[in-house]
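Scrolling down, you'll hit the structures one after another.
The numbers here are math on the coordinates, done by the rules we state, and not lab data. Please read these numbers as outputs of a predicted model, since none were measured by experiment. Cβ atoms are built from the backbone, for glycine too; each structure is taken alone.
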Structure 1
Amino acid sequence: MPRIVSVVLDHLGFFNIHAGGLAVHGANLVVSAQLHEIARRPEVEGFEIFLAPYAMTDPGLLRQSAEGLMPADRMGRGILRFYPMHAMPDIWRDGEARLMYTVDPENLPRDRYLRDRFAEGPTPIVSTAHALGHAALWPKLQRLAEAPPVSYDAIVAPSRSYAAALEKAFDGYLGATAQCRIEVIPHGIDGDRFRPVDEAGRTAARRELELPEGATIALVFGRLTPNNKADLSPLLRVFAEVSQPEDRLVLAGEENIAGYLDRLAAEASELGIGDRVTVRGRVDPDRRERYFQASDLFVFPGDTLEAFATTVTEALACGLPCIVSDWAGLRDQVVDGDNGFCVPTWFVPGLDRVGQLSPANLTHTEFLYLAQSVWVDTRGLGESLATLLRSTEDRQRMGQRSRAIFDERFRLEHVFDRLFALFDEMIELARREGDESKAERRSHADKLGLPTPYISIFGAYATHVLNGEVRVRPTKHGNQVLRKQASLTFYDECLPLLRPDIFGALLERLGALNPITEPDMSFGSLVSGASFASNAAEDDVRFHAALLLKRGVMELVPIPAKG
C-alpha cells in the first residue's frame with residue numbers, strides 16, 4: 001500500500017546525527033535510524049517534513065540534509081518534501097490518507113492538535129517512545145488524557161515495562177486512560193553495520209582502538225552518567241573483587257556530568273585496578289561498532305528511568321553476551337542464562353520527599369535521586385561477571401544466542417515491518433471514523449494545542465489595533481517600489497512565510513490609487529480585494545500588509561480628531 005508519512009521536526013540534525021549538532025545518545029540515534037528507514041522504504045511515496053521557518057532559509061543545508069537522508073536511487077523523485085510549518089493547512093487540505101509520525105509522546109498533544117485542526121483526510125498518529133518519568137512530561141500527558149479517545153492513534157512502547165508504566169501513569173496518576181493504543185515494538189538497529197567479527201576482526205579492532213590484544217575485555221558503552229544511565233561505582237568494586245590480571249574493563253562514552261570520567265578513573269586507582277580499567281571519553285559515532293567488536297562481553301547495570309538500551313541491542317547485534325540489571329526494558333533484551341545474565345534489582349521506598357519536589361527539580365537531578373534508590377544486586381553482578389570472564393565456552397554460546405535473538409527481534413527492517421503493519425491497521429481504522437467522532441475530536445483540538453490568541457491577549461500592549469476602517473496609502477518609498485525603482489527586503493526567517501502573489505495583489509491595489517481623485521483606501525478594502533485576487537485567507541493578507549507597513553511601503557492616513 002503506498003503511504004504518505006508526515007513528521008514535524010525542529011532540527012535537521014536527525015538526518016545526519018554525526019554532524020547535525022544533536023547530542024549522540026540513544027533516543028536521538030533511534031529517531032535518526034527510524035527517519036532513514038522511512039525514507040528508504042519503497043512503499044513510502046511521500047515523506048513530508050514540516051520545519052520551523054528558520055530551518056527553510058538555507059537551501060544548501062536542505063539539500064545536504066536530503067542527501068544524508070534519502071537513498072541515492074530515491075533522490076529526485078519528489079518523495080522527500082520539505083515544507084515550512086505554516087504550509088501544513090494547505091498541504092493537508094488534499095484529503096489524502098497519511099501517517100503522522102511523532103518522535104516522542106511529549107509531542108503528542110502538539111501533533112494531535114495539528115492533525116485534529118488541519119487534516120482533512122484520515123491521519124493516524126504513531127508516536128515512538130524513549131524515556132518516561134520526568135515531571136515536565138506529566139502536564140503534557142494530562143492534556144492527552146483529557147482529550148477524546150482515538151482508536152487509530154498509537155504510542156509505540158519500546159518495552160513491556162514502559163507500556164506498563166505508561167498505563168499506570170494514565171490510569172493511576174493522570175486519572176484517565178491513554179486515549180490511544182499502546183503497542184510494544186522494540187527499537188531496531190542496523191544489523192549489517194553492527195555485526196560479529198571473527199578473532200582476526202577482534203584483533204584488528206583492538207589494534208585500532210589501542211586496547212590490549214590478549215586481554216578478556218568487558219565493555220560498558222554509552223553515555224557515562226550516574227543520573228541518566230547507570231551508577232558505575234558498584235561495578236568498579238565488583239570488578240576489583242572478581243577480576244584477574246588478564247581482565248580489562250573498558251568504560252567508553254561521553255559524560256553527562258562534568259568530571260565523572262575523572263572520578264571513575266580515580267576510584268579505579270583507589271581500588272587498585274587503575275591499570276586494568278580504561279576510561280575513554282566521547283566516541284566518534286562512526287566508530288561505535290568497533291568497541292563492541294573489540295570486546296568479549298558487555299555490561300550495563302542500568303538503574304535510571306531509561307525504557308530501553310540501544311547499546312545493549314548493539315551488543316547483541318555484535319554477538320556479545322550481556323550482563324544487565326533486571327530493570328525496565330533490559331529484561332526484554334537479555335534472557336537470563338541464555339544470551340547473558342539479568343542481575344536482580346531492588347527499588348527501595350523512600351522517595352516521597354523527592355516526588356513532592358519533582359516539579360521543581362531539574363530532570364537530571366530527579367533521575368539521580370531515583371537511581372540512588374535502586375540497588376543492583378552486587379553479589380549477583382559479581383557472580384555473572386566472574387562466570388563470563390572465566391569461561392570462553394559460555395561467552396561463545398551466549399554470544400551466538402545474542403546474535404540469534406537480535407536477528408529474530410531487533411533488526412531494523414524487521415522492526416519496521418511490524419511498524420508498517422501497525423501503520424496500515426491504523427489507517428484503515430481512521431478511514432472508518434464516523435462524523436460524530438470527527439466533530440468531537442476537532443472541537444477539542446485547541447485544548448490540546450493551546451494556540452496563542454495573540455491579538456486578544458496582547459492587543460492591549462499597543463496604542464491601537466488596526467481595524468478595517470483605517471485608511472492607508474503608498475509612501476514615497478512605496479511609489480518607488482511600485483515603479484520598480486526600489487526593492488523589498490525581508491528577514492530570512494520570514495521568507496518561508498511569504499507569498500509573492502499576496503504581495504502582488506496588495507501592490508496592485510495600492511498602485512491603482514489616483515493621487516488626486518483617490519489618494520487612499522480603507523485597510524478593509526485593501527485586504528478583502530487582495531484576498532479575492534490571490535485566493536488567500538484575509539488573515540494571511542493582513543500579515544503581508546503588516547510587512548508592507550514595516551518596510552515603509554505604505555502608511556496610515558491620519559484620522560481627524562472628533563469633537
Structure 2
Amino acid sequence: MIHITNVSKQYGSRILYKDASFQVRPGDKIGLVGANGSGKTTIFRLITREEGIDSGDVNIAERLVIGYFSQSVGEMRGRSALEEVKAGAGRISDLAEKVAKMEQQLQDSAENPISDDAMADLLEKYGDAQSEFEQRGGYDLDSRAKAILTGLRIGPDDYDRPVESFSGGWKMRIALARILALNPDVLLMDEPTNHLDLESIVWLEEWLIQYKGALVMTSHDRDFMNRIVSRIVEVANKTITSYTGNYEFYLRERDIRKDQLLAAHQKQQDMLAKEEEFIARFAARASHAAQVQSRVKKLDKIDRIEIPAEEKTMQFDFPTPPRSGNDVVKFDGVGKVWNLENGKTKSVFQGVNGVVRRLDKIAVVGVNGAGKSTLLKTVCGEVDPTSGHVVIGANVKMGYFSQHSLEVLNPNKTIFDEVHDRIPDATLGFVRNLLGSFLFSGDDVHKKISVLSGGEKSRVVLATILATPVNLLILDEPTNHLDIKSREILLKAIQNFDGTVLIVSHDRHFLRAVASQVFEVDHGVMNIYHGNYEYYLSKKTGT
C-alpha cells in the first residue's frame with residue numbers, strides 16, 4: 001500500500017532521517033513513536049504529499065484513500081456539525097456523483113440507444129462504481145456520521161448546530177469525526193486523544209480496534225497505544241526502526257537492542273584499541289611495515305558503531321513538603337450553580353460531602369462537563385461554592401496545575417521571570433537549575449510565555465509548583481501535551497510525593513499507577529470509592 005524506501009529528509013543542517021525505510025501494509029495498526037522534533041509529523045506530511053523528500057522513494061498504491069487527522073483544524077464555518085462531517089466523505093462524494101451521472105446515462109439510453117459495446121462498458125463502470133460506493137459505506141454515510149458524532153459526545157441536539165458555535169476543543173472532535181466517517185483505506189492520526197475525555201477515548205479505542213483499514217498514529221496515551229497497535233515504528237537517531245508488537249513490547253525490545261548495541265560497541269572499541277596499540281608500537285619498524293599498513297587499511301574500512309546521544313527528559317522530584325493536618329480538605333454539602341447568559345441557571349453538583357486525608361492520592365473522575373474541574377477550583381478558592389463549605393485543613397500549602405496553563409501563567413512574562421517571581425529570594429542559579437530540570441536552558445529561559453507550545457507551558461507550570469514546597473497537589477489534566485517519557489517521570493514524582501494529591505486525568509495508565517481512592521462526579525453528586533482505579537472500574541462494571 002505505502003512503501004517508504006531509503007528516504008532522506010533534512011531541514012537545513014538538521015537531519016531527520018537518512019536512508020530510512022518502512023511500509024504500511026493492509027490492516028496494519030502502527031504506533032509512531034519518537035521524541036518531539038524527531039520527524040513523526042513529517043512522515044505524515046510525506047505520505048500526504050504535503051512535503052517532499054530529499055532522496056529515496058515514497059510509493060503509494062493507486063486509488064488509495066488516505067484520511068489524515070492533525071492538530072490543525074483549519075477553517076470551519078457555514079455548515080452544521082453533521083454537514084461538516086459528511087462533507088469530508090471525499091471519495092464517497094465523488095462516487096455518488098459518478099453513480100448518479102451513469103444512472104442518468106442509462107435512463108437516457110432508453111430513448112437514445114447506444115451501441116452494445118458502449119452499453120457493456122457503461123454497465124461495467126457503473127457496477128464498479130456502485131460496488132465501491134457500497135463498500136465504502138456510501139449508503140449509510142448519514143447514519144454513520146451521526147453514530148460517530150454521538151460516540152465523540154456530540155449528541156443529536158448538536159447535530160444541526162453551526163460549527164462556528166463550537167469551541168476549539170469541540171471543533172477538534174468534529175474534525176476527527178469527519179476523518180472517521182470517510183472510512184479511508186489508511187488512517188493517519190496525530191494525537192487523536194487530545195481534547196477527548198475518558199469516555200470518548202474508550203469509544204474511539206473500540207472504533208479503531210474494529211476498523212478494517214490500516215492505521216498509523218502518534219499518541220501520548222500509553223494504554224490507548226497498547227490496546228490498538230500491533231507494530232511500533234520508532235523515529236530516532238536519523239533512522240526509522242520497526243518493532244513487531246505493542247508499546248510495552250517495544251519498550252522491552254528497545255532496551256534489549258540498546259544493550260546489544262552497547263556490548264557490540266564496547267567489543268569494537270576493545271578491538272580498535274588493540275589494533276591502534278599495535279600500529280603505534282611497530283609503526284617505526286621496517287620489519288613490521290606490511291603488517292602496520294594492513295592494519296591501517298583494515299581500520300579505515302571498519303564501519304564504526306555509534307552510540308546514540310541520550311534523549312533529554314525532565315528530571316525532578318517534588319521537594320519534601322511541610323506536614324499538614326490529617327484532614328486536608330473537607331467538603332460539607334458543597335453545591336455549585338452557574339448563572340447562564342440567557343438568565344437561566346445550570347446546576348453542576350449539589351450536596352457534595354467527603355474528606356481528603358493526608359497522603360491520599362485521589363483520582364477525580366466523571367464524564368466531560370460533570371464538574372470535575374469546577375470541584376478542584378472550589379478547593380483552590382478560584383470558584384466559590386453556591387452552597388455548603390469547602391474547609392481547608394491546618395498548615396495546607398497547595399500547588400495548582402490548571403488544564404488551561406494560561407489561567408495561571410502571565411503571557412507577557414518570560415519563563416525565567418514567571419518562576420523567579422514566585423520565589424524572589426531564590427538565587428539566579430537556583431532558578432536556572434530548576435528550569436534546567438524541565439528542559440529550559442540557555443536563552444530559552446528568556447522566551448515569552450505567549451510563544452510557548454502546550455507542552456512547554458505545562459512544564460513551566462510544573463516548575464512554578466516546584467518553586468515552593470507544597471503538601472497538597474491539585475492537578476487538572478497535568479499530562480496534556482506531555483510526551484510518554486515526561487508522563488512517566490511526572491508519574492514517578494507523584495508516586496514518591498510525600499503529600500496529598502487530587503488529580504483529574506484521562507490517562508488510564510496514569511490513574512492506575514497513582515490513585516489510592518476515586519471521587520466520581522456523576523449527575524450532580526459525588527460518589528466515593530475507597531480503593532484504587534481498578535477497584536473503581538470493577539464496581540462500575542460489576543466485574
Structure 3
Amino acid sequence: MIGRVKGGVTGVLAATLLLAGCATAEMAGGSAGGVVAGSAAARRFEAVRTSPPELRAFLYRMPKGADLHSHLTGAVYAESYMRMAADAGLCFDVTAKTLVAPTAQAPCEPKAGRPGAAAVIADSVLYPVALDALSTRDALPVSGYSLHDQFFATFSRFRPATASTPTSTGDLLAEVVDRAGRQGERHVELMVSFGTGPAAAIGKAFPWTPQAAADLTGTADRLIAAGLPALVAPARQEIDAAEARMRSVLGCGTPAARPGCAVSVRYLQQVARTQAPGPVFATTLFNALLEAQERRIVGLNFVAPEDNPVALDDYDLHMRMVAEAVRRHPGTNVALHAGELTLGLVPPERLRDHIRKAVEIAGARRIGHGVDVMYEEDPQGLLRTMAARKVAVEINLTSNDKILGVSGRNHPLPVYRAAGVPVVLSTDDEGVSRIDLTNELQRAVEEFGLGYVDLVGLARASLEHSFLPGDSLWSAPGCVPPVREDACRAVTARSEKARVQWGLEEALARFESEMAGTP
C-alpha cells in the first residue's frame with residue numbers, strides 16, 4: 001500500500017514530485033526533468049559538492065533506487081571471507097595467495113606456507129597480504145598481475161570459503177542487502193547461480209557437434225529431455241534456505257530488524273560464458289526455466305571475462321543460445337555483460353559488435369558495462385537503437401577504471417546520456433573493488449559534473465529499468481504532478497514495481513524535509 005508522510009501524501013511529497021517533474025516513464029528513464037535547483041536538497045548538494053568528505057556524507061544519506069548490476073560473491077568484502085574461512089578451519093596458501101581446504105597430506109601448517117585462516121587474521125603482516133589477494137585493495141605494483149587479472153583471480157581464491165560453509169549464500173546475502181539498506185537503496189538484483197552446477201553437468205555430458213550448434217532448437221529439446229526441468233525444485237529450495245538464513249541474520253520481523261530487511265531483493269541467474277557450448281546452453285535453458293517458475297528469479301546474465309578466448313570465439317553462438325531460450329520462454333528478462341572491453345585488452349576487431357549483437361540477437365533489455373560502444377560499427381546508429389528500445393546501460397565506474405583502465409573523459413557515460421540511452425549506476429563487485437553504491441554516485445559527481453537533478457533521475461531510472469514485475473508508477477495517467485493520491489493508489493495496488501517506486505518518492509520527500517532543516 002502507499003505509505004504516508006505525516007498523515008498522507010502531504011505537500012512535501014507533492015512538492016517533491018512536482019519539482020522533480022519526472023512522473024513519466026520517459027523522464028524516469030534518464031532525466032529528472034524539471035527539478036528546481038533551489039530546493040533544499042539541491043541547495044545542500046551545491047554547498048557540499050566541492051568538499052569530498054561532506055559530499056560523501058550527503059550522498060550516503062540520499063535515497064537511492066536500485067543496484068541492478070551486482071555479483072553476489074563479488075559484493076562481499078575480503079574480511080568476511082577470511083572470517084568464514086577461519087570458522088571453517090581453512091588455510092591460506094601464502095605462495096598461491098588463495099584460501100584452501102586442509103587435507104591429511106596438506107594440513108594448515110605455517111612452516112609449509114599454509115597457515116590457518118584464523119592465524120592469518122591475527123598476523124599483522126599476513127592479514128593485509130590476504131586482504132590484498134582477495135580483492136583489489138591495493139594496486140599491487142609488484143604482484144606481476146594487471147588489475148584486470150587480479151580482479152578476476154580473486155573469485156577462485158575466496159571460493160573455498162563459501163564451499164566450506166553450508167549457510168554461506170544466506171550469510172553473503174545478509175551482508176550485501178544490509179549494506180544496501182544502510183545506504184537507502186530500495187531494490188537490488190543480485191547475480192547468483194542457484195542450481196546451475198547440475199545444469200552445467202547435464203550440458204557437459206551432452207556430445208556437442210557442429211550439428212548441435214546448427215540446430216539449437218533440436219539441441220534444446222534434447223537437453224531439456226535430459227533432465228533440466230527436474231532441477232527447478234531443488235534450486236527453489238536453495239533460494240528458500242538462503243533467504244531464510246538472510247532474514248535470520250538480519251533479524252527481519254523482530255524489533256532488532258536491520259536496514260536490509262526493508263530492501264526488495266531479486267536474482268539474476270548467471271551463465272559462465274567461458275565454459276564449453278554444452279554447459280553454456282544447458283545453463284541458459286535452465287535459467288529461463290527457473291525464471292518461468294520462480295518469481296524471485298527475474299532474469300539471466302552471462303558472466304566471466306568477456307575477453308576470454310572461449311567467450312570471444314563463441315560470442316555469436318552464445319547470443320543465439322539466449323535467443324532460443326527467450327523464444328521458448330518469452331517472459332525471460334535478459335541483461336548481458338557486453339562491451340566490457342577496450343582497445344589494448346583485445347584486438348580492435350573484437351570491439352566491433354558485441355553490444356549490438358546482445359541487443360539485436362539476444363534481445364537484451366539491459367547492457368552491463370557497455371564501455372566499448374564507440375568502437376562498434378555505426379555507434380551512433382546503435383545508440384539510437386538503444387534509446388528507441390529503452391535498453392538501459394548499467395554503468396560501473398570503479399570497475400571500469402580498475403579492470404579496463406577507462407575513466408573520466410575516456411568513459412562513455414556522457415555519450416550514452418547525450419544519446420538518450422537510459423543509464424543506471426551500479427557497483428559490479430563492490431567487495432572486490434572495495435566500494436559501495438554511494439562511492440559510484442560520488443565518482444559520477446566528481447568526474448562528470450552530475451548534479452542533484454541528475455542523481456535523482458538516475459535513482460528513478462534504476463527502478464524504472466529494474467525487472468520487478470508490474471506497471472511503472474508513472475504509467476497511470478493520473479499519477480503525475482500535481483499528485484492525485486487515488487490514481488497513484490490504483491497502480492501501486494496492482495504493481496510491485498510501482499510500490500517500490502513509490503517508496504523511493506516518499507524517501508525523497510523525507511530527505512527534502514531533512515535537508516530543509518540542515519544548516
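Tell me which structure, out of 1, 2, 3, gives 2, 10, 15, 15, 19, 19, 11, 6, 2, 0 once P(r) over Cα pairs in 5 Å bins from 0, in percent, for residues 258-361 alone is calculated. Structure of origin is 1. Structures 1, 2, 3 were shown, and mean count of other Cβ atoms within 10 Å over residues 354-361 at 13.4 was computed from 1. Can you tell which of 1, 2, 3 yields 163 when volume of the Cα convex hull per residue in Å³ is derived from it? This value belongs to structure 3. When FRET efficiency 1/(1 + (r/R0)^6) of positions 186 and 250 (r between Cβ atoms, R0 = 25 Å, to 0.05) is computed for each of 1, 2, 3, the one that comes out at 0.95 is 3.
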